[in-house]
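What follows is a group of structures, each given as structure tokens.
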Structure I
Amino acid sequence: MQITIEKLNYIYLEGTPFERHAIKELDLSIPSGSYLAILGQTGSGKSTLIQLIAGLLQPTSGRIQIGPYSFEAGNKQKMLARRHVGVVFQYPEHQLFAETIEKDIAFGPKNQGLSEKEIAERVKMAMEWVGLPTTLLNRSPFQLSGGQMRRAAIAGVLALLPDILILDEPTAGLDPKGREDLLEMIDRLHRERQMTVILVTHDMNAAAKYADFLLVLSEGSSALFGTPAEVFQKQEELTHLGLDLPDITRLIMRINRSASLSLPTNRFTLDDLVESLLARLRKGEDL
């Protein structure tokens with residue numbers, strides 16, 4: 001589903017001494033089936049924005065269009081749009097509550113009024129998507145490892161079959177292997193199901209590797225927007241915003257400086273970097 005945001009504003013505690021303008025005149029277009037990473041310092045408006053897109057907050061002014069549904073201040077269509085959006089907040093395993101994994105994942109589909117057969121199919125399908133074996137169906141979610149608990153919580157969101165999946169720092173607290181596995185899983189779901197993914201992250205490496213587009217927020221406004229190649233070319237602006245470059249970009253820039261090369265900096269995996277070096281060798285150029 002295409003997401004279009006026009007002149008969006010959100011003000012916390014409007015009209016009080018504690019008023020705070022969290023989102024300011026934001027315009028944004030997210031193509032259907034794309035992968036957007038939202039970056040920015042703490043307090044930049046990232047969490048507020050995803051709650052607005054998910055219909056959990058009502059815009060102070062401006063408009064959000066999700067597919068055929070348009071909502072703004074006083075408009076009730078956000079309830080319809082919400083059916084198409086799944087949200088995974090930080091530490092989603094803290095929201096697990098049922099006595100078995102099956103019952104936990106089935107909670108959402110059951111509230112949708114699906115039949116027992118449909119619910120069972122959704123549960124098994126969601127577990128398959130997140131890489132949990134169905135032998136765990138009757139296991140307590142609290143007997144799982146941390147990474148498995150997070151996958152079970154995400155499966156509960158996926159069982160609702162959202163067209164748009166929003167994740168707020170989904171790898172927080174995981175070890176490096178757990179982070180990599182989870183991000184690979186999200187990327188696979190994005191590609192296989194052609195699902196729109198919106199990822200809030202502080203991880204520049206993940207943003208560079210997986211996202212089609214990056215949005216950098218600063219004080220509630222769009223500071224930078226574009227492809228990873230476009231955004232990570234703007235080192236000075238990123239530094240001013242308190243953000244770093246991906247590890248691979250910094251490595252390429254160091255190689256270019258030390259060896260007087262001009263390797264392209266829009267390579268975001270080691271395999272891509274190696275291919276760039278091999279391409280130079282094939283052309284007979286020095287390294």
Structure II
Amino acid sequence: MKSNLKDKTVWITGASSGIGEALAYVCANEGAQLVLSARREDELKRVASNCSNGIHSIKIDPKNILILPLDLGNTTTVEEKVNQVIAKFGRIDVLINNGGMGQRGLAVNTKTEVDRRIMEINFFGTINLSKAVAKVMQKQKSGKIVVVTSIMGKYGLPLYTTYSATKHALYGYFESLRQELYANNVKVLIVSPGFINTDVSTKLLTETGNSYGIKSEAQNKGMSPIACATSIVKAIKGNRDHKYIGGYELFSVVVKQFFPKVFNMLMRKMTKE
């Protein structure tokens with residue numbers, strides 16, 4: 001049975017760019033009340049302005065948008081942020097965990113503090129926010145928690161060790177959480193994108209913690225953020241439990257499962273520097 005997002009409160013993390021920004025526009029078109037979170041408040045204001053001015057979406061009343069800066073690496077502010085959303089809208093219907101950080105570098109050369117920072121943001125930041133929101137949804141006896149992982153949550157890839165590890169961890173956590181929340185009518189959707197045409201690869205942390213600064217050719221040829229966001233929202237409305245999103249790269253999941261030796265050979269060839 002399909003659900004409707006009209007007048008529902010939708011909280012999007014990582015909303016300042018890429019998939020998160022696109023989700024804001026698509027959800028605005030659905031008539032949702034938006035909570036936009038990321039670290040960069042100025043960029044959140046830009047996205048909110050686009051929504052209220054009808055750029056990339058139908059016009060949405062500014063009073064139906066809450067700009068809520070959030071650093072997923074700072075777990076001490078989570079309860080306060082949840083309370084702010086409740087004070088504004090009275091409930092939380094959908095949480096879309098889209099915020100996160102990427103990594104690229106040889107595992108043995110990567111500083112431990114880089115590994116820990118990525119795990120802190122991608123995994124602990126995401127689950128801490130989700131737990132706080134889940135408590136609200138349990139009281140409401142309704143809600144949906146969405147987590148944007150990656151097809152790299154299904155297999156490891158050279159040069160992306162810690163990033164892959166965080167996505168594997170999200171799979172395990174949210175598949176378990178789904179079962180725990182079922183009795184309270186709170187649903188969990190896991191989304192696994194492939195190559196999406198955003199600038200996320202330029203922000204990858206290198207072995208030393210610096211920004212990688214180069215956009216990958218695979219991402220240049222990837223699906224548009226709007227197409228990805230549209231597919232995510234369709235999965236939310238369709239009450240899906242899991243959704244792969246992307247192009248030809250999704251076949252890698254099948255190849256990994258049924259032809260592991262071929263898969264490993266191809267991955268080494270594709271990532272050879």
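No value in this document is a laboratory result; all are computed from the given coordinates. Computed from a predicted structure; not experimentally measured. Cβ atoms are built from the backbone, for glycine too; each structure is taken alone.
Before moving on, here are some points about what is shown:
- Structure (I, II) behind the derived value 18.6 of mean count of other Cβ atoms within 10 Å over residues 46-53: II
- Among I, II, which structure scores highest (criterion: distance in nm of label points 7 Å out along Cα→Cβ at positions 54 and 222): II
- Highest-scoring entry among I, II, by distance in nm of label points 7 Å out along Cα→Cβ at positions 110 and 158, is I.
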